[in-house]
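J.: Some structures to go through are shown next.
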Structure I
Amino acid sequence: MPTLANVCGKIIKTCLYALLIFLPIFFLPFTLEMLEFNKQNLLVILTLIAGLAWLGKMIASKKVIWRKSFFNLLAIIYLGVYFLSTLLGSDRFRGFVGSSGVEKDSFLTLFCFIIFYFIIINNIDELKEIKKIIYAFLVGSFLTSIFSLFGILGLLPASLAPNWTGNTIGSLTALGIFSALGFVLASAMLFKTHATLQLKEPSTILQNIFLTILSLLNIFLLLAIDSRMAWASLVIGTAFTLAFIVIKAPEIKNLSWSILPAIALLIGVIFFFIRTPLNLNLPAEITPSFSLSAQVAQKTLEKNPFFGSGPGTFVFDYNEFKPADINKTPLWNIKFDQSSSKVITTLATIGLIGFLSWIFMILFLGGKSLTDLIKEKGDFWPMELAVASSWFLLLVAKFLYSSNLTLEFSFWLLSALIVVSISHKFWETSLRQDPRTSLVLSFLLSLSIILSISVFYLVGQRYMADLASKKALAISNDGGAVEEVSKYFNIAVAKNRWNDIYFKNFAQSLLLSIGNEISLEATEERAKKVENLTALSLNSAKKAIALSPQSSTNWSVLASVYQTVMPFIDGAGGWAIDSWKKAIELEPNNPVFYNELGKTYITIADLILGNSGERPKNEVQSEVRENLTKAEEQFNKAIELKSDYVPAHFQLSLVFSRQGKTKEAIAKLEAMRYSLPSDLGISFQLGLLYHQNKETDKAIAELKRTLELEPKFANAHWYLAAIYEEQGEKSLAIKELRKILREDPENKTVNDKLEMLENKIVENPAPIPTPLP
């Protein structure tokens with residue numbers, strides 16, 4: 001009958017093998033973020049179970065064995081610095097747990113990686129066990145490569161494609177680096193020393209066949225992906241392997257296997273400079289340039305030199321420090337959540353202290369690994385070479401690429417195996433003779449069980465929130481009822497009260513509901529409903545800001561809510577302005593925010609004019625002019641940042657119109673029409689301005705052109721009818737009104753107007769009316 005210690009040992013091995021095989025390929029198609037979110041949850045669950053089993057094993061066996069290594073201390077220091085950076089960071093939820101596909105950067109993920117590292121070094125020691133660990137990882141690599149091959153060839157059903165690239169690693173570059181890693185690890189495992197050379201054993205032959213197939217499969221994937229970052233990683237890994245094969249050549253009997261890394265090295269060098277013959281039309285990956293990433297990191301360090309902005313917050317750094325020149329590119333409105341390099345992201349988000357603690361770990365492990373490879377002989381050397389080559393490959397990739405959870409997991413696995421190969425000293429104690437240690441371990445086990453249960457519960461809550469959020473977005477994308485969308489977002493924020501994204505989305509869905517209610521006939525009941533929806537939307541937007549105050553998007557959502565309810569809430573205009581200004585402070589080179597701030601000033605001007613009452617006319621006009629001038633300033637700032645930003649040009653023309661500068665407004669819109677001839681709003685507004693400037697023929701022609709673009713545009717028919725009426729062409733006016741009623745037969749305003757014209761109630765032409773409700 002197996003003892004409790006043996007059972008715990010088997011649980012540890014099962015969790016380890018499950019992680020090694022399934023984490024690279026793991027995803028769930030029913031969650032909002034299919035890859036990183038689910039990989040992190042798998043890592044957390046299996047690592048915590050293995051950690052509990054490890055503590056249980058030590059208590060059950062009455063023995064503690066701890067592998068000594070200076071790297072252990074460095075890893076704990078790095079974790080401690082990471083914790084401080086998270087605590088001091090601008091978004092603690094992102095820092096502690098992770099969000100929006102950047103779970104790899106969270107403290108929770110790093111904590112699990114380090115627990116995983118300690119489990120490996122203290123439970124894996126024999127050559128056979130090390131070999132099993134490596135082969136389990138290679139089996140996972142093989143399954144991932146096969147799945148990804150089907151994905152990039154378009155052979156997977158849409159429901160099984162985890163992302164737009166069709167693979168389970170992440171981006172195509174990340175898949176390329178993982179393929180390079182798989183090749184280097186597999187090809188290096190083919191080498192044998194005198195002590196390990198047993199080529200006639202069936203198991204060895206099968207292993208060699210498997211390793212060869214995996215190597216060739218990964219080379220094909222690299223050719224298909226054709227990423228320069230992946231080729232560079234492959235060149236580094238294979239060059240490292242071949243260099244040590246040359247150094248240790250006298251001790252290696254099967255040197256013929258060196259043909260694989262040699263050919264791969266040649267292929268990598270060639271295709272680093274030219275395109276591969278395979279042309280699968282795979283989508284290109286978009287990342288910020290190295291120079292831009294470095295610039296953002298530099299400015300972030302100037303602001304937060306010691307601990308950075310906090311893990312997972314590069315998106316806020318990018319928004320704040322991106323240059324205005326980015327607006328001249330197609331990437332102007334993309335919010336990058338990581339830089340082009342993992343090293344640069346690390347420097348920006350955890351600061352100089354965190355970066356130096358990471359560098360010390362790398363220098364120690366890299367130096368000890370090189371020293372040991374030169375000195376080491378015997379059975380373990382080929383595997384040590386395979387592990388070290390792969391580790392250095394991933395290290396170089398960190399400088400070249402932004403990384404992801406699978407690559408980070410691979411790095412910590414290889415780090416653990418290097419420590420196993422270079423550190424052979426242990427601290428041992430018997431719990432029978434050391435009751436204090438036994439008591440401490442028992443306390444740690446009890447505490448860990450409680451914490452693990454809490455974590456498992458929170459993982460379940462995160463899943464429920466994510467499913468509800470995905471359901472809400474699916475309903476919204478399908479054009480479903482806004483009430484249903486809000487209902488599921490409400491569930492999401494109830495299940496996960498720490499993720500600002502859910503609160504932000506909930507506020508936006510409520511904003512849509514407010515807009516729908518406002519568009520309907522005003523009643524006392526509806527007014528009360530709008531009031532309640534407004535309060536809930538504002539509270540949700542404010543909660544998002546409280547959770548993530550550095551998010552310019554959250555401030556823009558709050559500003560949008562205030563902007564929408566300005567006609568109904570006193571002071572909302574001022575709060576909207578303050579919110580837009582805060583968004584601009586956090587993202588100063590985004591023309592969208594300046595444009596929206598300008599629109600807020602226009603709305604304020606319109607409200608002052610509409611609610612002037614018995615106030616002196618001069619006073620009202622002065623306030624209106626003041627707000628229109630402020631609006632003009634904001635639109636000009638938006639245009640200064642992005643000269644081709646059409647909404648700002650359009651709004652500026654509206655300001656000119658309100659200021660009585662009709663000719664300037666027409667000139668602005670005519671220039672825009674030339675650039676955007678199919679834009680409905682430009683054509684319609686230009687038609688109105690032509691009429692305002694008494695250019696009736698041009699007005700009619702432009703409104704007709706508007707209707708050519710959109711025959712069912714009710715307001716274009718409405719104003720065209722008004723112009724016809726003004727000219728005495730009542731039959732043409734009636735014709736336009738009837739076109740509106742074909743689509744909206746219950747429209748009271750149009751029906752009343754049609755009745756007036758048909759019955760000739762009004763002999764004199766009516767003035768140009770307001771837009772249709």
Structure II
Amino acid sequence: MKIKLALSVLVIALLFLRPLLAFSEKISDNKPVKTHFFFSTDTTTKVQLVGAVVDESGTTQPFVTISLLSAADSLIVKNVLTDTLGKYSFKNIEPGEYYIKASAIGYTSVKSALLKLQAGLKTIPLLTMKSEGNNLSEVKIMGSKAVVQRKSDRFIVNVEKSAMAAGNSIDLLKSTPFVSLSATNEIKLQGKKTMFLIDNKPVPEGSLQDILQMLPAGNIASVELITNPSARYDAAYGAVINIITKKKPVEGVTGNIRAEGAQGKYGQYGLNGSITYKKKSMTLFGLAGYTRSDQETFNGIERKLSSTAIPDVLVDNTTRMFYQNFYSFQSGAEFDLGKNQTLGALITGRITRSHGAFNSNNIFRKYQAPVDSILFTSSPFTNRGSTYNYNINYHLLSDSGKNELSVLATYTPYRTDFYQHFSSFLVGQNGQVIRTPPIYQSDNNTAVDIWIAQVDYNHKFGSRWRLESGVKNQRTISRNTIDYEDNRTGVFNNVPQFSSDNRLKEIIYSGYGIISKDWDKDKLQLGLRIENTDAEFKGNFSQHYFKAFPTINFQHDLSDQYNFSLSYKKTISRAPYNELVPYTTFINQYTAFIGNPALLPQYDNVFTLNTKLNKVNVIFTYSSSKGMFGQFPSFQDYNTKVTYFSLQNLESSHDFYIDVFYPLRINSWWSTQNSGSVFGYSKATGYVLGEPFSLSSHWYNLKTDHTFEISKDIKLQVIGYYSSSLSSELTNIGSVGNIDASLMINVLKGNAQIRVGGTDILKRNVYYSEQNFDNYRSRKDRYADSRRVSLGFTYNFGKVRIATPGKKLGNKDAVDRL
């Protein structure tokens with residue numbers, strides 16, 4: 001009912017806003033008001049330009065950047081690319097005096113004669129570009145691309161020359177607009193569950209953390225933040241982050257070598273390099289790296305268990321020490337098959353070898369009473385893991401770009417073996433050992449295999465209509481065994497109660513269709529994604545369900561600087577594989593996590609109003625969720641004082657927030673990017689320990705990024721961020737804020753960069769949370785060794801020859817030049 005009401009409001013808003021906005025356009029131009037019907041546009045006073053570009057031989061030139069320049073000040077009014085036939089067009093141009101400029105790598109820019117434009121259609125004389133000569137000993141491509149670009153459904157963050165491009169991709173992402181990082185390194189865009197792509201290829205969720213930690217920030221060219229994803233993307237995600245890696249449009253051998261280090265209480269050091277070889281229709285590339293990361297984290301938990309008139313209080317202080325070694329590699333090839341066809345293959349891998357220890361002390365006492373006893377536990381561990389991805393992809397662009405076909409297949413095997421040994425002793429008030437509990441140990445083995453096959457097809461009907469469609473099959477086989485043993489009999493024996501052997505098989509069949517129509521100032525996109533899920537847990541249960549997920553997006557442009565869009569999207573969040581199986585894992589003697597086979601999917605309905613007012617972007621978002629996931633106590637054993645936690649479904653939750661993005665250049669050497677949720681409200685209701693609970697809060701968060709171009713070769717970047725306290729998933733979460741900074745210096749004639757930085761400068765990255773469920777209350781503090789000073793050096797090498805522009809049609813790099 002709420003969805004139907006919201007959709008009705010959406011339609012009514014469109015019907016009312018369109019004529020009102022049309023009216024406001026006429027008033028602002030001091031012209032007579034004309035009556036406008038829905039989707040109609042008055043173009044009688046506008047100019048439409050068409051033209052084409054060729055080289056000296058008369059060959060048409062695709063993907064050339066065409067700039068419309070104001071004759072008065074030579075400022076760029078609009079940019080477009082030529083199509084596969086070398087043609088271009090500009091629409092809805094105000095009458096006046098202009099120039100047309102054509103630019104492409106390897107050619108001398110050419111500018112038209114002065115154009116005095118009147119209303120109507122005008123054909124521009126043919127522009128002929130002259131080659132600069134192909135053989136160059138070294139090429140430097142300079143640009144002044146905006147740090148953040150706004151497009152209809154996404155923000156594009158150009159990080160290639162960012163001083164913050166140090167560490168891995170997670171380190172870089174936390175500095176981008178609207179991206180938040182939790183205490184457990186979970187990355188979300190605008191607080192939504194987020195899908196990740198690397199060069200438009202999906203990253204399996206099970207291996208996401210490994211792959212993001214493997215990818216060096218210095219190898220990233222840009223990050224696309226897709227805040228309103230269409231039906232093309234999996235219905236499990238409300239937002240998408242697409243990481244675009246660096247690619248050189250040049251022939252020859254290019255590459256870089258990077259050495260980085262960061263030191264806090266402990267250190268992190270890494271060495272990695274990449275190399276690319278391009279020759280005519282063949283491109284080969286590879287990457288290899290090693291990282292040593294030592295880190296300490298602290299978790300403090302205080303629980304109040306109200307089993308008697310005077311509650312029991314249990315304080316758990318745990319220090320976790322990690323000594324981690326990461327080995328990563330990437331290898332791939334891409335072949336131009338001719339006739340606008342490419343075939344590519346990619347293999348990536350990450351191997352983890354780590355060890356360490358969890359050392360804890362559990363303090364027991366009655367409420368407002370002195371300490372009764374303390375349990376000290378030492379839990380050394382070893383972890384061996386690996387993640388690989390094998391991908392093959394094919395791309396076809398035909399009929400002058402009217403038809404586009406993409407095919408990909410990916411296989412991801414994920415393996416991990418986590419062994420931990422627990423020994424402890426209990427002391428009384430006087431420090432004397434009271435008893436020594438049995439030693440126990442656990443060996444947790446996980447093997448997940450994921451197969452993905454996907455086909456996407458796009459077709460353009462003339463210049464106004466576009467159809468996008470695709471099918472996808474995702475097959476997952478997960479195997480998890482936990483071997484729990486203790487020595488209460490004097491030798492280690494398996495304990496069946498806490499051991500498990502689980503098998504999961506899940507198949508998701510999905511398909512989507514999107515139809516979009518462009519008018520001069522309006523765009524409407526309607527999409528539908530259908531997904532059928534079959535999941536089977538051998539010896540437990542099976543799930544089968546079919547769901548449809550519609551998307552709607554309408555955009556209206558008042559001018560080049562003013563527009564708004566309205567959208568609706570329905571999403572589903574499936575429970576993590578490991579949470580659906582009946583397992584039991586002890587964190588210490590008094591904390592255990594268990595599986596929940598009764599978990600149901602979470603469904604979200606998201607409504608968005610996105611407005612652009614000159615440089616300011618304001619986004620209004622409302623989401624309604626059913627079955628939101630949360631980690632809560634399932635039951636408590638008051639005799640042993642063990643609390644068992646599991647992932648559970650809430651009844652409902654509602655969120656409303658207003659996001660703002662505002663870039664500002666203060667002067668020629670100081671620019672800022674400011675973003676955040678200036679207002680937010682969240683409310684959740686559900687049952688915990690059999691009782692109903694409800695929690696709500698107002699909140700906000702801010703992020704400001706300042707870049708100081710001290711000289712041509714020296715750049716300083718400072719980022720400050722703050723998130724207020726809030727409530728989420730029936731949990732109160734404390735505020736957090738800090739400052740990060742980085743200095744980048746170009747050396748060796750621009751072929752190398754030195755980066756010096758600092759993170760968690762104020763040492764305020766302490767994550768606080770609180771839960772209150774009457775008989776169970778807890779407070780948690782978590783912080784890590786994140787206050788660090790870093791130093792990095794990058795050297796770029798290679799002698800190159802400019803590749804002929806336009807040979808590889810459909811290449812996304814060409815679009816990125818806009």
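J.: Could you figure out which one of I, II the value 94, 61, 51 for Cα extents along the principal axes in Å was computed from? Don't skip to the answer; put the middle values down first.
T.: Numbers: I: 110, 61, 48; II: 94, 61, 51.
Computing Cα extents along the principal axes in Å on every structure in I, II gives 94, 61, 51 only for II.
J.: Work out mean count of other Cβ atoms within 10 Å over residues 335-342 for each of structures I, II, then name the structure with the largest result. Can you show the working numbers first?
T.: Details: I: 21.9; II: 14.8.
Biggest value here belongs to I.
J.: So, one more: For FRET efficiency 1/(1 + (r/R0)^6) of positions 359 and 735 (r between Cβ atoms, R0 = 41 Å, to 0.05), which of I, II scores largest?
T.: Values: I: 0.00; II: 0.90.
Going through I, II one by one, FRET efficiency 1/(1 + (r/R0)^6) of positions 359 and 735 (r between Cβ atoms, R0 = 41 Å, to 0.05) peaks for structure II.
J.: Still on this model: Which of I, II yields -24000 for helix-only ellipticity at 222 nm (-39500 (n - 2.57) for each DSSP H run of 4 or more, over all residues; to 500), as computed?
T.: Traced to structure I.
No value in this document is a laboratory result; all are computed from the given coordinates. If you're wondering where the values come from, they're calculated on a predicted model, not measured in any experiment. Cβ atoms are built from the backbone, for glycine too; each structure is taken alone.
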